[in-house]
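In what follows, structures are represented as structure tokens.
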Structure P
């Protein structure tokens, strides 16, 4: 890890939640959060699946890089050279983390996040490509293929599979029936709604047997478990840094270079060009071809620092710890009358640290608002940018669900507080009045100084 200069220390207001190693701790605010009752409690963050907090290792890497921040690749000055070196070292770190195959077979392209990565790939597939995608996908991996600018010629959406085996067979059938020509299967590694882990290696095997390529949305998977392009055999992987404890606007599309090298950049501008004349443009080779504009060097440094912090040993320890917390949370919620967990493939299927649920008699937005204002607990409510999947899993009478997602900073006390709060709200209801405020429920009146 990059050391921090003594003259560029982190802000004094930062504290670390040390679990389970020095590298994997998060930046946390001191002093807790205010409740409508006048108390302050330690914030219980259960919204990791939306955006994870910043790792202290990431903040330290940024503190070390900031004094040398400059534009990359196009500057002769010392700081520009230092920043360029940091940017390209970040690319190599991300490549190691994702098991990227040797260049020039694979490339690592820095983007803004998973959505940007998959929109880039949708504009890079060969013209007329057939894309097969499950309707259970997050919108980031469901919608780009049908955008007017996509080069895909045919998109087949597969219905929600009732089992992993059915998912594999549905993919096989769809790919074998696809017309001649390039074909791509798009699949998530872990659901952002249920946390359930998808059979990526099996799907890759059937896709390759049918001559198709595979792109994996690993945004929700890599914060919890290792992912390797070389080990899974997948052709592409997309992820967002802000899910991986590096919330500074970066992401990655990594994988096969051939389609990306052949595609015209979907962002045109400086850096992507090798030569511009009055009548012609010669585009750069990868990865610069798809990194037009001034690259987000600090975002890349942040992502690399997170990748370096999540060593195999650290990820193994985190997985053991998160699995125990997840089991405790699910078991506690299951004991509460009227609480129903959303699942596609049943209670026993392996999953990452995500639980979505409904509570009879309590709308999701009211439950989320009360958990925050009365208990200091942050959850997500809604359809989680996966509308078709979430609506299909909702019980009658529920329009939305609550999602609790855990991570590095989650503690046993947080889990027990969430379970106890849900039980209390089921038994007694909210203690405060709530009203619509700019489209969300909020305490009315709200005595907190929330800013």
Structure Q
């Protein structure tokens, strides 16, 4: 909620709680298909077959109608081939894409910010060397998974991914699919045999299966079209994604183009592999050397960009050679002044999924409540749930700090049937002084006791692992 007298407008929080037409029906069709996939599509039972036919019915008014109907009929008869599984994955992805678009339109209406149009300018898609035989092998493994289902999988079936991943990795244009299959197979292997599972993450595994299946279509994993931008980059905050073997920091920012055109929302990301013993503040040690923007974020500075590559979706393909540190820039000043009118980038077709919604917003003037039911912010009589689980441990930001705050920069997300807010930074008043806490406060280094302790522990852990790796190599 940005006061109108400060250059912004009011965020319509009431719109975030109103039902979206057709949303429940679309998600019900997806859930029914996911249930059928969990049981396996080799010989689907009658109750599961209804989920397959329901998915085809849900896309009956689209260009996918004929292929989806044929694929569903073949799957019900237990005679589906690899092309039919691709069609079912496409129908499911299209349906969730429609959900994404509806929720994105509702978020756009609530924030009042315009969404940019997809540009046809730029270098165009980059040609990647597509090894068709390798893609066919990946599709074959995914088809085997679909036939046995999550409840029928075993170690032998899951192990079939290993040679496929090994064949994909040498090809730069196929590493996106390789990383997806590698992580997916690792999750499945940790849950084998499927017959013993008491609970199955049907939505997640179906998401991974469908995305991987579509990436086996030649050309689907091509690099997005790019252009270049120059101007002042004003960081808002950082979203940290952590996995036992990898970590990613995604910085959300406002770009003020040098040509005087409208400000736009952009992102810059950096990823790094990590040992599972490196957690908390130690994560920044792995990421810091690869992205100078992290230092600027930690110090509260802008960056001056010159001909920085950027995709049509607003992702900066970061290169330190195209950036230099600028003047101090307060993220909360950026959120109050520049964010309300910044244009949002369009979403890439394969990224249209409700879980991918992450809309930068600024709210203030709320009443916060932290209890057993979780953390909520009440604005204009409407409660907005705070997703406290997304607050990174590698920062001084905590749910308690959010509960005591009066202003918040965050990402508007959608999860478990409702819009939620992921805090990136908060402002509060302590002894009549304004104090800010940021999720990226330790990104460029810190003197905070907890941060220093975490960095030292990470340094020690990495040192031990390097010594062990050295001994193994010498042997």
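Values in this text are rule-based calculations from the coordinates and carry no lab data. Bear in mind that the values here come from a model prediction, so they are computed numbers and not experimental data. Cβ atoms are built from the backbone, for glycine too; each structure is taken alone.
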Once relative contact order in percent (Cα under 8 Å, 6 or more apart) is calculated for every structure in P, Q, which label goes with the largest value? P
Answer label among P, Q for the case where Kirkwood radius over Cα pairs in Å, calculated from the coordinates, equals 23.2: P
Which of P, Q yields 2.4 for distance in nm of label points 7 Å out along Cα→Cβ at positions 96 and 424, as computed? Q
Label whose coordinates, when mean projected area of the Cα convex hull in nm², for residues 152-359 alone is calculated, return 13.5 (choices P, Q): Q
Of the structures P, Q, report the one carrying the highest value of distance in nm of label points 7 Å out along Cα→Cβ at positions 72 and 280. Q
One of P, Q was used to compute helix-only ellipticity at 222 nm (-39500 (n - 2.57) for each DSSP H run of 4 or more, over all residues; to 500), and the answer was -12500. Which one was it? Q
Comparing distance in nm of label points 7 Å out along Cα→Cβ at positions 88 and 160 across P, Q, which structure shows the greatest value? P
